[in-house]
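Structures are listed in the sections that come next.
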Structure I
C-alpha cells in the first residue's frame with residue numbers, strides 16, 4: 001500500500017514553524033545572506049535570465065539556483081534526483097538509475113522544456129525530449145532553472161522553462177571521492193583545478209556502476225531480472241583572461257553510458273501471441289567541444305560562442321553488442337552564437353545577438369523495420385536542417401522597479417520563420433513587496449523523429465505554439481521570503497501521435513492554469529524551502545487532463561549545520577494524475593523522503609551518508625498500458641561516500 005500524505009500536509013507545518021522566535025529567524029536569515037555574499041559573490045550571478053550575468057533578484061521569471069555545495073549536501077546519484085526537488089518540476093522515469101527520464105515543468109510536455117549545457121542546447125534534443133538521466137552529475141558545478149516561457153531569447157522548446165547545466169568554474173585543488181551503496185553500487189570521481197599560464201585548468205573524471213533492480217517486472221515472464229547501469233565521464237576545460245578586457249574559454253566534455261532495460265510483455269492468446277522476455281541494452285556516447293571568447297568593456301559586452309556536439313545511441317539485445325544494433329541514432333550538432341549587451345546608462349541596457357544551429361542525423365543511423373525485422377538506413381538527404389535566430393532585448397531598472405521587452409525571429413530550413421516576443425515588469429510597492437507581470441509567446445519545433453522516422457512520422461508537421469501570461473506577488477514578511485504567482489499557458493498545434501493515421505499530428509489545443517507558492521525561512525539552525533503548486537491542465541479538444549500532469553505538487557527542503565555536521569532532508573509530494581490521454585489510467589499519488597548527512601573531519605576529509613526513499617514508498621511515474629508490467633520507482637536505498645581534498 002502506498003503511504004501518501006495529502007498535499008496540504010506540506011503547508012500545514014508552516015504556521016508552526018513560523019511560531020519560532022522571529023528575532024532568531026531574522027538573525028539566521030541575515031547571517032546566512034551575509035555569509036553567502038562575503039564568501040561567494042560570483043555564485044550570486046546567473047546567466048540564464050537574459051544570457052548575460054545578472055543578479056538573481058533582477059530576473060523577472062522565477063529562478064532557482066543549485067550550486068556545487070547544494071549538490072554535495074543533497075548527495076543525489078543522478079540529475080533526475082536533483083531536478084525533482086525543484087518547484088513545479090515532475091520527473092517521468094522508466095525505472096532507476098540509467099533508465100530514460102524526462103522533465104516536465106508546470107504540467108507541460110517534456111519536449112517543452114529547453115535543456116542547455118553551458119548555455120548551448122543538448123544535441124540529443126533534436127530527436128525528442130532530453131534524457132536527463134544521461135548527463136553525469138560529477139561534471140556539474142551549478143544548475144540554473146527558470147520557469148516560464150523564454151523563447152524570445154532562446155527559440156524553440158523554451159515554452160515552459162529553461163534548465164541550464166553549468167560545468168565551468170569550481171574550487172582550487174584536488175578532490176577524490178569513493179562511494180558505495182545499495183543495488184551493488186560503486187562510484188569514484190576525481191576533480192582537479194589549478195592556475196596555469198595565467199588561466200584556470202579544470203579536469204574531472206568519474207565512474208559509476210550498479211547492478212540495479214527489475215525496472216519493468218512482468219509477472220511470470222522476467223521474474224528475478226535486474227537491470228544495471230555503468231557510466232564513465234571526463235571533462236577538461238581551460239579559461240584564460242588573455243587581456244584586460246578579453247577572456248577565452250574552452251571545454252571538452254565526454255561521457256559513455258551503458259544501461260540495461262526491459263521490453264518484456266505478456267502474450268495475447270486470442271491473437272496467438274506468446275509471452276515475450278526481452279532484455280535489452282542502450283549504449284550512449286556523447287562528445288562536446290565548446291569554445292568561447294568574451295569582451296568586457298566599460299559599456300559594451302560581447303561573447304562569441306561555438307560548439308560541436310556528437311551523440312551516438314545504440315539499442316540492442318543484451319546478449320549481442322552495439323555493433324550489431326538494429327536501432328542506432330548518430331546526431332551531430334553545430335552551434336554558433338554572437339551575444340552583445342550595451343549599457344546605455346545605469347538604468348538602461350540593450351542586448352541582442354544571433355544564433356545559428358545545424359542539426360544532422362548522420363548516415364550511419366539505422367532503424368528497425370517492424371515488418372521485416374531488418375535494420376534499414378534513414379534517408380540521409382532529408383535529415384539535415386539549419387536554424388538561424390535573431391533576438392533583441394531592452395531592460396530598464398531603477399529603485400527596485402524594472403521592465404523588459406524582447407523579440408526573436410527564427411528561420412528554420414524545415415518549417416520556415418517563427419517569431420516570438422515577451423514583455424515583463426516589476427513594480428516595487430515598498431522595500432518588502434513587489435508585483436511582477438509577464439506576457440509573451442513561445443514555440444517548439446517538431447523533432448527529427450516526429451518528421452522523418454520511417455512509417456511513424458509526418459513531414460508536414462507545424463511547430464507547437466503558445467501564449468503565456470504570469471502574475472506574481474513577491475514579499476519579505478515575518479522573517480520569510482515569499483512568492484505567490486499565477487500563470488496560464490495556452491498552447492496550439494500540440495504534436496501528438498494519432499492512432500487513426502498511425503503518425504504524429506498537430507492535434508492538441510491545451511490550456512494550463514496554475515498557482516505557485518514558494519517560501520524560504522530560517523528557524524534556529526534550520527533553513528527551509530517550501531513550494532506548492534496547483535494546476536489544471538486540460539486538452540480543450542477532448543476535455544481530458546494532460547498526461548502525467550498532477551493537480552497538486554509540493555516540495556520541502558530542510559538544511560541544518562552544526563559545527564562540522566550538516567544534515568538535510570528533501571520531501572517530494574506528487575498528486576494523482578492520468579497516465580494516458582484518454583484519462584482511463586489513474587496513477588496514485590506518492591510521497592518521497594530522502595535524507596543526507598555529512599561530517600567534516602577536518603579540512604581534507606568528508607564523510608557522507610544518504611538514504612533515498614526513506615519509507616520505501618511504492619510508486620510509479622509512468623503508466624504501461626500495453627505489456628502487462630509496470631515501471632516502479634526505486635525502493636529504499638542507502639549510500640555512503642568518503643572524500644579527500646589535497
Structure II
C-alpha cells in the first residue's frame with residue numbers, strides 16, 4: 001500500500017499502481033468525471049499514471065489553470081494530427097499550451113494555411129476528437145527517438161539531441177505519435193469544441209537567422225457554449241483593442257521610418273500622459289519623493305556593474321561605439337543604475353534616510369519584431385520609476401507606504417479587481433540571480449510580512465523574481481476578466497552592494513542601505529494600453545482629453561458657444577466648440593464616436609436664458625442647466641473619481 005496526501009492535508013491508503021483516476025473515483029464519481037490531469041510530488045502526470053510510492057497528489061479539472069493547460073496541450077496534439085492528415089509534407093516542431101489556448105509551430109514546405117482553411121482544420125480535429133482516443137505516454141531511448149525522426153523531421157532530431165537519454169517520452173493517441181513530456185487529458189473525446197484563431201510566422205527557435213515556420217493558434221473547450229462565450233468576448237476585445245482605439249481617438253501612432261516598437265504620441269495622447277504623470281507626481285510629492293532626471297544613455301561599464309549587461313545584454317540594443325577607442329555607451333535598459341550613482345554623489349547619514357528618487361525615465365530594450373504588439377510590447381517605453389534608499393529598520397514602513405500608493409493609483413483609475421503575486425527566486429537556477437542567499441531570504445521575508453500585514457490576497461510564484469531581488473507584482477483583472485501585471489515593488493540588497501552605497505549610522509560606522517524599486521504604472525505605454533482596453537476608451541472624467549463638446553445649433557450661436565467655453569475653462573474644464581455648418585444630429589453622433597463625456601447643445605433658447613442643454617455620452621439628455629450648475633456637477637464628479645492621496 002502507498003500513502004497519498006491530498007491538498008486538504010488528508011492521507012489515504014491505496015494499492016501500489018493505483019492511478020490519479022482511481023483516487024478521484026474513491027472520493028466521488030462526480031469528481032472522477034471531471035478530472036482531466038494531475039500532479040504528483042509537484043510533477044505533472046497523466047490521470048492514468050500508476051502511483052508506486054508515497055506522495056502528494058493534486059487532481060485538476062477544467063476549473064484549474066493546470067487542468068486547462070493539459071486540455072489545451074492535448075488539443076495541440078489533435079491539431080498536429082489533423083495537420084499531418086491534411087498537409088502530408090508538414091514537419092512538426094513544438095505545440096505548447098499558452099495563456100488562452102495553444103499553438104503548434106510547423107514547417108508546411110510549399111503549402112500555406114489561410115483563414116479559408118480554418119474550418120477544414122477544425123472539422124478534422126473534431127472528427128479525431130470524437131474517436132475518444134486515449135493519450136498514452138511511453139519512455140523511449142534516445143537512439144530509438146532519433147531513429148524515429150531521422151530523415152523525416154530535422155526539427156525533432158535537433159530537439160532530441162539536446163535531451164538526456166532516459167528522460168525522453170513519446171505520447172500516442174490513435175495513429176499519431178509525438179515527442180512530449182506529458183500532461184494530457186484522458187482521451188480526445190473530452191474536447192467538444194475547437195476554433196483555429198489565427199496563423200503567424202515564427203522563426204525556428206525564435207532566431208531571425210533561422211527558417212520561418214508557420215504558427216497555428218487555436219483554442220478548445222469541453223462545451224460548445226464555452227467556445228461561444230469566448231468568441232463573444234473576443235469580439236468585444238477587438239472593439240476595445242488599444243491599437244484601434246488609439247488610432248480612432250488620435251492618441252498615438254507608429255512609423256516604419258522611426259522604427260518598430262517606438263510609439264509616437266500625438267497631442268491628445270501626450271496630454272493624456274501628462275495628466276497621468278501630474279496625478280502621480282502630486283501623490284509622490286505628498287509621500288516625500290523628489291523628482292530627478294537621468295540621461296537616455298550610459299557607459300557600458302555602468303550596466304556591467306549593475307549586472308544588467310550580463311542579465312539583459314541579449315535584450316538590449318548593441319553598445320554604441322564612440323570615436324574614442326574602447327569607449328562604449330548603451331541605451332539604458334533600466335533607470336536604477338543611474339539612481340544609484342545619484343545616491344553616490346554625496347555622503348549620507350542615517351538621519352537623511354529614507355531618500356526617495358522618482359523619475360519618468362525612458363528605457364530601451366530590443367524586443368524581437370515578432371513579439372512587438374501595439375503599446376504593450378515596445379522597444380522604447382517610459383517607466384514611472386522610483387528608488388527608495390532606506391535603512392533596514394525603515395524597510396517595512398517604506399514598503400507598506402508604497403503598497404498604499406499603488407492601491408491609490410488603482411482606485412483612482414477603476415482597477416478594483418486585483419490580486420498580488422510575491423515573485424521569488426528559483427532555487428534550482430541560481431545562475432539567473434546576483435547576490436548572496438542571506439540577502440535574498442531577508443528580502444523575500446520582508447515582502448511576505450508586509451503583504452500579510454496589509455491583509456492582501458497573494459500567491460507565491462517561484463522563478464519570477466528580478467535578477468537582483470524579489471518583488472511584489474499586482475495582477476489586475478480588466479473589464480473583460482483578463483489578467484494583467486500592473487505595478488511592481490521590489491526589495492533589493494544587491495545593487496547597494498555592487499555600487500558600494502553607504503550611509504553613516506548612529507554608531508558612526510558605514511552601513512549599506514536597502515533599495516526599494518517601485519513603479520505603480522509599470523510603464524506609461526503599457527498602462528495606457530490596458531487602461532484603454534479596460535475602459536473601452538471611456539476614461540474617467542478627470543483623465544479625458546476633452547471632457548465637454550459645445551454643439552451650436554447654427555453658426556449664429558458661435559459667440560454664445562465661445563462664452564460657455566470661456567466660463568468652463570475658467571473652472572479648468574477641458575472643452576471645445578463645434579460650430580461647423582452640420583446638423584446637430586451629426587455633431588452628436590461624432591461626439592459620441594469620439595467618446596466625449598458631455599455634450600452641451602446651445603441655440604436661441606439657451607442663449608436667451610444663459611443655459612445649456614446637457615447630453616451625457618451613451619446615456620442621452622440630462623435636461624437644461626445653468627452654466628454654473630453644469631460646471632459644479634462636473635467638478636463634483638471629478639472629485640468623486642480622484643480623491644486626494646493622504
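Summary table
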quantity: Value 148, calculated as volume of the Cα convex hull per residue in Å³, for residues 325-452 alone, assigned to which of I, II; calculated: I
quantity: Test item: helix-only ellipticity at 222 nm (-39500 (n - 2.57) for each DSSP H run of 4 or more, over all residues; to 500) calculated as -10500, pick one of I, II; calculated: II
quantity: Winner on FRET efficiency 1/(1 + (r/R0)^6) of positions 93 and 589 (r between Cβ atoms, R0 = 35 Å, to 0.05) once structures I, II are ranked, highest first; calculated: I
quantity: Origin of the derived value 2.3 (distance in nm of label points 7 Å out along Cα→Cβ at positions 205 and 365; candidates I, II); calculated: II
quantity: Value 13, calculated as relative contact order in percent (Cα under 8 Å, 6 or more apart), assigned to which of I, II; calculated: I
quantity: For 153 (volume of the Cα convex hull per residue in Å³, calculated) the corresponding structure among I, II; calculated: I
quantity: Which entry (I, II) yields the derived value 0.90 for FRET efficiency 1/(1 + (r/R0)^6) of positions 109 and 533 (r between Cβ atoms, R0 = 25 Å, to 0.05); calculated: I
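Laboratory data are not the source of any read-out in this text; all were calculated from the coordinates shown. Everything numeric here is computed off the predicted structure, so don't read it as measured data. Cβ atoms are built from the backbone, for glycine too; each structure is taken alone.
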